[in-house]
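Several structures are given next for inspection.
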Structure I
Amino acid sequence: MTFAKRRSGAISAIVVALVAVTAMLAYATITVEGVRNRISQKIRGKYKVENLVIKVVPFESDSLTQQGRFQSIVFSADKIERKGIALRKIHIKGFDVTLDIAQLYAGGDVATKSCKKTIFSGRVYKTDLNRLLALKETPIENLRVEFENKKLVFTGRYNLGFGHNLRMVGELKVEKRHKINFIPTAASVNGIPLPAGPLRTVTNKLNPLIDFDKIPLKPRVDQIKIENDYVLIKSK
C-alpha cells in the first residue's frame with residue numbers, strides 16, 4: 001500500500017470519527033424518548049411501515065442510558081417492507097440491548113453492540129413472496145410459488161433443451177440463524193427430473209429467499225411453519 005493510500009485511509013477514518021463525535025456532542029444527554037424517536041426516524045427512512053410501534057425501556061441507572069444500554073427495546077408493526085420483501089404482523093423484542101449510539105446519531109443504521117436475547121415473530125404472505133420472486137434474478141421466467149400440503153411449490157419456464165415447465169417442491173431451512181433458504185425435495189422440467197447441476201444453479205440464484213441480517217436487532221430465526229397462505233417465522 002502506498003503512502004498516499006495510507007494517508008487517504010487515515011484521513012477518512014478521522015473524518016468518520018469526527019462526524020460521530022460531533023453527533024454525540026449535539027446530543028450530549030441521551031434520553032429514552034430521544035433514542036426512541038431516532039430509531040423511529042431510521043426505520044421510517046429505510047422501510048415502508050404500517051402502524052409502527054417502538055418501546056424503549058431503560059434500566060434504573062441513568063448512566064446506562066447514557067451508554068446506550070437499555071433493559072429492552074420492542075418493535076412491532078402490521079407491515080414492514082424493504083427491497084421487495086414485506087414482513088407482516090412483526091414483533092421483535094431485544095433484552096439487555098446496547099445500541100451503537102454514535103451510529104444512531106451520526107447517520108448510520110440502528111446497530112447493536114450487544115443483545116442478550118431476542119424474541120421474534122413475523123409472517124411472509126404468499127402474495128408478498130411472489131412479489132419478491134419477481135425481483136430476483138434467476139434463469140426462471142414467470143417464477144411463482146404456491147403453498148400445497150405445508151410445502152412450497154415453485155413453477156416457471158426453464159429452457160433446458162428438453163422442456164420448459166419447471167416444478168420444484170420443497171421446504172424452508174434456516175441458514176446461519178438469520179437467513180432462510182428454499183431446499184427442494186423434488187424438481188422436474190416437463191416431468192423429467194432436473195439434473196443436480198442446473199438445480200444447484202437455480203437454488204443458488206434463489207437463496208437466500210429471505211434475509212434478516214439488516215433487520216433492526218438482527219433477530220435470529222429458529223422456527224419456520226408453512227401455513228395455508230403465509231410462512232410463520234419465529235424465534236424460540
Structure II
Amino acid sequence: MKRFLSLGAIALAAAALTGCGLLEEDSTDAESEVSGDQVDAAAEAASGDCLPQEVLSEDPDVFTIDCSDPEAYWSITAIDGDTDATAAAGDLTDYQPAFDLCGEEVGAFLPGKPLTDWNMIYDQVSGEVDYLFCVEAIAEPDEEGRTAVVPAAGDCFSSADATWSTVPCDSELADYSVADVVELELTEHAAADLEAAATECGETVYYELTDLFGRTSALLCVE
C-alpha cells in the first residue's frame with residue numbers, strides 16, 4: 001500500500017508549499033509519496049535524528065540523514081508509531097495527538113526560538129497514521145548566514161524569505177530589523193485586539209507571528 005508524507009504546520013517540500021511558515025501564504029496541498037524503504041526506515045528513527053529541510057529525503061532508501069550533512073535542517077524531537085491518530089485529505093482529523101506528542105507550542109512562532117513543526121506518514125486510503133513525529137529546526141546558519149530561528153528584538157530578517165528566519169544585520173539579505181516585540185498569549189486573537197496591541201509599535205511597521213492554527217504569539221515592530 002502507498003504511504004504519504006503530509007507536511008505539517010510548516011510545509012517546505014518542493015512538491016508543494018503551504019502553511020504558517022510562509023510570510024506569504026500559498027494554498028497548495030502538501031504531501032509526497034513515501035517509498036516502502038523509507039517507511040521501514042522510519043521505524044528505526046528516534047529523537048535526535050535529522051531530516052532535510054524538505055523533510056523527505058530525495059534518496060528513496062533513507063528516511064533520516066546524518067546530522068553532520070549540510071542538508072540537515074530538522075532534528076526529530078519525538079516520533080511515535082502508535083498514536084491512534086487518523087488523517088484525511090493530507091491533514092490530521094484531530095490535532096490533539098500532535099499537541100500531545102509535540103507540546104502545545106508546536107508550530108507556533110516564538111521570538112528567539114527555532115522553528116518547530118509536526119509531520120506524519122499515513123495511508124491515504126484508510127487514513128491510518130503510521131508515524132507521527134515532531135521536529136525542531138537546527139539553529140545553525142546556512143551558507144548565507146540564514147538561521148531558522150524566529151526573529152527577536154535586535155535581530156534582522158529578509159521579507160523575501162519563504163519562512164521565518166534571522167539573518168545577520170550586515171547581510172545584504174536583511175531588509176528589516178526588529179526594534180521591539182509585543183508579546184501576546186499564544187491563542188487566537190480578534191483583529192481589533194491585534195490592532196490595539198500594534199499601537200505599542202508606534203508608527204513602525206509590524207508583523208504578526210500567526211501560525212497555521214490561527215494562534216498569534218507576538219507582534220514584531222520592525223524598522
Structure III
Amino acid sequence: MKVNIKIFLLGIVLLINTNVFGQVKEKWNHDIGINLLQIPATTIDLTYEFANNPRYTMIFNPGYTIDYSNSFDFIGFFLSPHYKCGNDGYSMRKRTGGFIKLGMKFNFRNKTEKRNYFFLGVYMTNSLIFEKAEYANLDVPESQVENVNHKMFIAGLTGAVGYNFRISEKLNADFGGQLSKPSKNYADLYGYSNYIPGMGYLETCGKGNLFPMLVLNIKYRLMPQNR
C-alpha cells in the first residue's frame with residue numbers, strides 16, 4: 001500500500017492555517033495522555049494533542065513495545081478472530097519495536113466547553129518491529145530448529161472512532177476503537193499470530209488485514225496558550 005505522507009501532512013498544515021487565518025490571537029489547547037489498554041501488551045502508548053478549533057485536533061502519538069512475546073494482551077486476543085492454523089512452524093522468542101502516529105480528529109462539538117462528545121480520527125502509522133524466533137520446517141520430519149530474526153518497517157493507515165468525556169477540570173479521556181490497514185509487507189512477519197506496534201494483534205491466516213485495537217486514553221490538559 002503506497003501512501004503519500006507529504007500530501008497527508010500538507011493537508012493537516014493547510015487545515016491549521018485555514019482555521020487560524022484572520023485571527024489576532026488563537027487559544028491553543030494542549031493535552032498529553034497515555035493509553036491504559038496497551039499496558040497489558042507491554043506497550044508505552046503516549047499522545048500529544050493540540051488544537052485551536054473545537055472541531056479539529058492534531059495528534060502526535062509515539063510509542064514503544066518492550067516485548068510482546070512475554071505480554072498478557074488479553075484485550076488484543078479477544079478482539080481478533082482465531083483459526084486452527086498454528087503458527088507455521090515459528091515459535092516466537094522476542095517481538096519488540098516502536099511506532100509513530102501522525103494525524104487528526106474531527107470532533108462532534110461546536111465549542112471547547114462541551115464536556116462530552118464523539119469523534120472520528122485518521123492517522124498515518126509508521127512501525128518498526130524486530131522479531132526473533134525459532135523455526136522448524138513442519139513439512140520435514142525431525143528437521144533442525146533454526147534461530148531466525150529480522151527487522152521490518154511497516155507503514156499503515158489507521159481509522160479511529162470514539163467518545164471523549166471529561167473527568168475533571170484538568171483530566172479527560174478518549175474511549176474507542178481503531179482499525180489499521182498495514183502495507184503489504186506485513187505478510188513477511190513470522191507466522192500467522194502477528195502483532196504490529198501501534199496497530200494491534202491479528203491472526204492473519206484467515207486472510208484478514210485490518211488490525212483492531214481498543215483505546216482508553218487518559219489525558220492531562222496543559223495550560224492553554226494564546227498566540
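What follows is calculated from the coordinates using simple rules that are stated; it is not laboratory data. Quantities reported herein were computed from a predicted structural model and do not represent experimental measurements. Cβ atoms are built from the backbone, for glycine too; each structure is taken alone.
Assign the value 2.9, calculated as distance in nm of label points 7 Å out along Cα→Cβ at positions 179 and 211, to the correct structure from I, II, III. It must be structure II, since only it matches. When P(r) over Cα pairs in 10 Å bins from 0, in percent, for residues 59-146 alone is computed across structures I, II, III, the figure 13, 25, 30, 18, 9, 4, 1 traces back to III. Once mean projected area of the Cα convex hull in nm² is computed for every structure in I, II, III, the highest value turns out to be that of I.
If you line up I, II, III by relative contact order in percent (Cα under 8 Å, 6 or more apart), the top spot, with the largest value, goes to III.
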